[in-house]
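Right after this note come the structures.
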Structure I
Amino acid sequence: MPLSSVPAPRTAGRHHSGIVPMSLRTLHFVLPGGVHDAAAPSGGNAYDRRLCFDLPGFGWQVTQHPVAGSWPRPDAAAREELARTLRALPDGAVVLLDGLVACGVPEIVVPEARRLRTAVLVHLPLGDETGLEPAEVADLDARERNVLRAVPAVLATSDWAARRLVSHHGLAPDRVHVATPGADIAPLAPGTDGVSRLLCVAAVTPRKGQHRLVEALAEVRDLPWSCTCVGGLGHDPEYVAHLRSLIEKYDLTDRLHLAGPRSGAALEASFAVADLMVLTSYAETYGMAVTEALARGIPVLATDVGGLPEALGRAPDGGVPGILVPPEDPAALAAELRGWFGEADVRRRLKAAARGRRSALGGWATTARTIAGVLRRLPDEPQRAA
């Protein structure tokens, strides 16, 4: 989920009016240290920032605790900072932990969960990251399982993710709650010529699979497309270098542009000229890039993985506002692109469904209200969850 269009929160703990009502309860939100780094946007960070902005409207004054580190594999200094942060919180404090920070270090989190009223927000199960060795996946799974079994509430960002956490970690279903990302309805994107301008919004990493997009575009180089990939380039420099070499190999340098991260007006401008959103992820718990496109009436061509079908959804009349393809099949992606370019009826149907889905998207207030309710229901007496 890598999006920089979600606004940064105002001063932590403030209501939208700028005044902190006396009735607000305190929430301690433990976040990755880079949550406000505009050069490395991510869907998880955007989600966290938006919660900090919206939760005061639902009764929670948010105190942010960003913890720097290479999560979920922190060094000694990061581990000590997290341990010190949690130790400093008073017994019975209400704490929301970003799963990227919490789930890799049960030896730090689990003892503190016995005295704090704790919930964990899982943006992506740790073992679902692309490119991990089997032994590392098993270790991360075990660590995450220990953490999630120790807290009374787990928050997932889609129905698919909730089902996965319940089945994969053996969690009680009534302790796993769904808080789907919201979407801010934006003006309809005018596009370029209605067909040829493609946009991919995703951090450039192996999990987002941009190399498959390059391969598919190479198969349809005879079509008059251009493509802009918006997203951070600093997460995996080796993968970025590989991607640039592929683009050069297929002689696509004049047509496929790695634009780096964009936010604010620059990101809005990227959406405004887009005719079709493309996303080639290998794993997604939801897919905020999809709903950001739909919020502007832009159809989507994406991989059929994780929560992406849920994010794509349907228009009120049942129309599907996009097309899903297998994640390891550039030929299928290329074939759908040919259909997009060659069949005006397909384009009209997808655009109509995207506009219908736009009108039905849920807002961030619903997300914040859901999480606020889960936090209010945390047990008064912290104890190890079954």
Structure II
Amino acid sequence: MLHRTPQLAAVDRHVLHEVTVMRRDLRQVVQQSPAKWTADLRRSLTASAIAASNTIEGYRVDPVDVADLLDGEREGVDASEEDKAETLAYQQTLTYIQSLWDVEDFAYSKGLLNALHWMLQGHHHPHRPAGRWRQKPIFITAAGNPHATEYEGPHERYVPHLMGELVAWLNEGDLEADPLVRAAMAHLNLVKIHPWIDGNGRMSRSLQTLLIAREGVLAPEFSSIEEWLGMPGNTWEYYKMLREAGGPMYSPERDTLPWVRFNLRAYHEQSQRVQHRVKRSTDCWIALAEHTERFSLAERQITALHEVAMTGRVRRSRYEKAEVLSNQQAVRDIQALTRTGLLTAVGNTKARYYIAGPAFPPDVLETAHRRHTITGPYQPH
């Protein structure tokens, strides 16, 4: 038996409607913007999702460093080798998930879920078996007290049957429910079955992202709530809601409406965050374009300056890939930007990156750092 999808109240349907409108508006903006304008934002959002989801599990890599790792840069990344390995594994998993959004003959299966788990955890195998259901009990300990059990998963002999139920539901269950609600329920059911020895949290968040991606309304980079879940206060509440929704043992009869409401809030607030980031990104690009004549910039050089404005730094190698340049062309462009004072080099050789220099247009930086307010969807307006 799985946790059941709840009936939404009028206030929940109103929040869901607002989320739907925001996501449709975002889709229109993204579709109308030149691909170059949104490319680094997509990469930044993906890096933030990976960094946040790993942070929840105790692996800490700054989103800017995650972006470097995604581009194959390992030197100069301020993280342990373990954290780098976890980041790259999750990147592989998430990249595949994002690629599945438009597969015509797609179907959920036990094999798919185990394969995704192998992508995520295979580097720990066989010390921590990956890509196969657990063969022993699972206990989640309370924070700060390793002897206190906070949650006990279902007996291992029930896992294959429960996962069969979940796969059947993913393909055919509650199809009349909103896809965002189904995605939240998929997350809850997988994390409570806890079918693997390790990696269940990230797999559950990944499954939620996969369901959202399959909805097809908005690119998964703009839809995931993993970044929101990884924010410190939200992470605490995330664990709290999982405890309340699931109880101390596998209890699928419990009320799941509070869990769905928590997710609706996450969708709503993350959609607001992404809207603001998209607007800042677009405004920065337009502002930089207005400075091209003043600094004698080639249009392609805006790509490097835009990334510095939005993320704080750029590497020559990433600029080279983004603009499909030769190594010599990229070096010349970056050197030219450095000579004019638009960029300043930090570090040496392969670890070098570039930040805003003394001549970087202050109006662009002000736009990039523009503040915004997030409104809680369940708060009285």
Structure III
Amino acid sequence: MRFRKIFAVLLIAFCLVILFAAALMAAYELPIQDFAQYWAAAHLFTHDPYSMQAKQAFEKSSGLLAAPLVAKNPPWAIVLFLPLGLLGYHSAFAIWTVMSVLGIAGCAKVVWDRCGPGPSLVPALLSLTFGPTVVLLMLGQITVLVLLGAVLFCIMVRKGRDWFAGASLLLVMGKPHIALLFLLSVALWTVLHRRWIVLISGTLAMAVASSAALAMNPHILAQFWRRTVLVVGETESYPNLGGMLYSLSGLHILALLPQLAGLIWLAFYWRKHRSDWDWESHGLVVLLCSVACSYYSYPYDEILALPALIAAFAKGDRRLFLAVFTLTNLGFAFYISNIAGHFGYGYMFLWWTATGWLLTYVLAQKRMSAEPVFSSQA
């Protein structure tokens, strides 16, 4: 048994080394990716991480072709990836890729272990072949932190570790717009059950991170506000259901309909389940619906659907799950392989996939038992 554990550790370490090498080569071969905005923000934090001019000048001085992307994340989120400022772009991208794979696979395993089916390679296979995972790793996006924060919250609340649960919400607040329904349910649950430590801990974590940001850059909040005003004024169509409604109608207000529908759904869902609320079942469903109904989201943000999908596969109709999961995943395959691009479709080709993951869950869980998604003995 001890030999098996040692062998498993060595095998994982070997795979991570291979992954690092592959990511490092990809960083040199591929065009500058979304990750550059976070890497540049870490370097420019004490100056102005939200300045397009400063970012382009910095990347040019670093010998990189400037990418037309500037960080939109709040200051307390940028603090989380400040260590990237100690590294060059290529090595930082490779390390971030390894950390992202560990985070995604770890979250999938935790959810699978709580479902009770026993040890399996299923969570690794599902999580690493998941279309949003592939896109997220290719671009070096940070939505993996939101996923990690949400899963940590659900686990820590179950264990009664409210201080850790509240602190984990700092990760979710890095992109609050894609987890809006989840955060609202946290607020409702905290008030209903008077778990004030969760609120206090989350507030303290935000205050500490924000204070650290202000200590390094006293103008950071004003700089973030100017950047936010520009983002709010954007009128582009995002690759989701709301974005497609806007594209088809030309009415920007229609892009808000899915978010409004999600808020109405949450009101009814909370009223129905508030007395028996279980974060490791109801919470993951709300997380899935958060990204499916989000006004402002991209395909890589759909990584937040993974925990609920893992649970649905573990406890639901696996044949039906795999059928709809594979069909939705094919959309990502067509996009990543540029087959969709060959026919003139850009990222809006994936406007339907978040809804596809929601449908995957709904259809698979039709045969799930009435008991909670997670085994209490797991």
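Quick notes on this structure:
- Of the structures I, II, III, the one that 0.40 was derived from, the read-out being FRET efficiency 1/(1 + (r/R0)^6) of positions 138 and 250 (r between Cβ atoms, R0 = 30 Å, to 0.05): III
- For helix-only ellipticity at 222 nm (-39500 (n - 2.57) for each DSSP H run of 4 or more, over all residues; to 500) computed as -12000, the structure of I, II, III it came from: I
- If semi-axes √(5λ) of the Cα gyration tensor in Å, for residues 266-353 alone is computed and equals 17, 17, 14, the structure in I, II, III: I
- Given 144 for volume of the Cα convex hull per residue in Å³, for residues 114-225 alone, calculated: source structure among I, II, III: III
Where a number appears in this text, it was derived from the coordinates with a stated rule and is not lab data. Remember, predicted model here, so these are calculated numbers, not experimental data. Cβ atoms are built from the backbone, for glycine too; each structure is taken alone.
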